[in-house]
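Chemist: These are the structures, in structure tokens.
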Structure P
Amino acid sequence: MIHGIERNNAVAQPATILLVDDEQEIIKLMEIYFGNEGYRVLTASDGLEALEQLKKEQIDLIILDVMMPNMDGIEACMKIREEQKMPIIMLSAKSMDIDKITGLSIGADDYVTKPFNPLELVARAKSQLRRYYTFNEGREHKEHEWVIDDLVINTDTHEVWVDEQPVRLTPREFAVLELLARHQGSVLSMEQIYRQVWKEEFMESNNTVMVHIRKIREKIEVDSKHPKFIQTVWGVGYKMIKP
């Protein structure tokens, strides 16, 4: 869902993460890890620079250090929360519970103490972004999008993402997936799917739907043999999970 990946009809535009820290070693380290995950990364060395970035850019998530010159993370977080709702993860060398409580009470969504594991920070950022979009708070979740856990289906651009990563589907595969998403929780028979997607009469010996379901699962499921999104209801048909 982020950098190096531009939004067009084939792939998804990356999410933008703003890294705010006066320690350049930490900034460079996080740029590498988030960049490797495909995110678009912007940086700032203090709260004032962060606020200036917010005036110019559309930010999806902020990682904000507490101890910084000019304007610290606590004051910056409070000012950001006056107008913005994107997730904020606070970073601090302080590990006392009162420090964490302070950070969370002023509007931060998560609190990570230094030193930290970069992979854990990336995982926390992904979790916050997924939750943000799922609850209709982010720019990626719109009326023409279906959000099912970490699966996002854009019916306007015919784009699909799983865990913020773009997934390429054929037009027919997308049509099947969209149909199931529009009927989340309901079981659709192979005949119903075939008639609505292919616009033709269904023959009992036709396994076209089964083949397409298998191909879709191979692309969107972590384990296609134990599908998470598209479930088989034996003797009836298929259904998309309903969160």
Structure Q
Amino acid sequence: MKRETILLVDDEKEIVELLSIYLCNEGYRLLKAYDGMEALACLQKEEVDLIILDVMMPKMDGLVACMKIREERKMPIIILSAKNTDMDKISGLSIGADDYVGKPFNPLEIVARVKSQLRRYHAFNKDSNSLGNDSKLSFEDLTIDTSKHEVHIDQQKIKLTPREFSILELLARHQGQVLSLEQIYDKVWNEPFLDGGNTVMVHIRNLRDKIEVDSKRPRYIQTVWGVGYKLDGPS
């Protein structure tokens, strides 16, 4: 069985070595880089299943690297940073990261988050019957192809992160039904809700920015104040 590969990017070598020990003990194959430029170069040569990415690094910081990675690749990205205010987390999630962990951290928490992200990512790339069998879902000019993991609006392909795609598919499978923040988080993140409300809202905002002509007057994803979100539109 092929070992899953994790690219660990941080200019603090002590952190790289510490996480390497924990992740290697879990059976993962580790690749190491110490700035954003090295990370991009590594991705040109290696197949990577997940990236752990520090923010404050020389040559190219983690936020710029994350944006460049997201231009072409969909694997999960976990940002690891000493900058851990709510605005820092929102910024990281807004540019395409799937998770954001502040420093200092517990290495066991990182391992748990890696496992959760990889479970979800691999589920995206399989034909899943958990939410139904239809591989294509259409609403007006919005088409979701779950077999190809693609979204088109008026035949124009829209680039979504795996997390954004999962949220959109979940809403589409429950067309017209209002899903709470907790329901969305439980289904998409596949872990207890706790304080995941802000995380869901950030991803919904990013999703709207990509699929709505005017994200302030959404055509597809509707907010039901005090309850949650729903996707409406004739099938």
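Chemist: Which structure, out of P, Q, was Cα extents along the principal axes in Å derived from, given a value of 71, 35, 30?
Modeler: Checking each candidate, the match is P.
Chemist: For distance in nm of label points 7 Å out along Cα→Cβ at positions 121 and 161, the calculated result is 2.1, so let me know which of P, Q that is.
Modeler: Label of the originating structure: P.
Chemist: Starting from the value 16.2, 51: which structure in P, Q was Rg and Dmax of the Cα atoms in Å, for residues 17-144 alone calculated from?
Modeler: The read-out comes from structure Q.
Chemist: Using the calculated result 13.1, 38 for Rg and Dmax of the Cα atoms in Å, for residues 113-200 alone, pick out the matching structure from P, Q.
Modeler: Structure Q accounts for this read-out.
Chemist: One of P, Q was used to calculate distance in nm of label points 7 Å out along Cα→Cβ at positions 41 and 209, giving 3.0; which?
Modeler: This figure was derived from Q.
Values quoted throughout were computed directly from the atomic coordinates according to the rules given, and no laboratory measurement underlies them. Given the structure is predicted, the values throughout are model-derived calculations rather than measurements. Cβ atoms are built from the backbone, for glycine too; each structure is taken alone.
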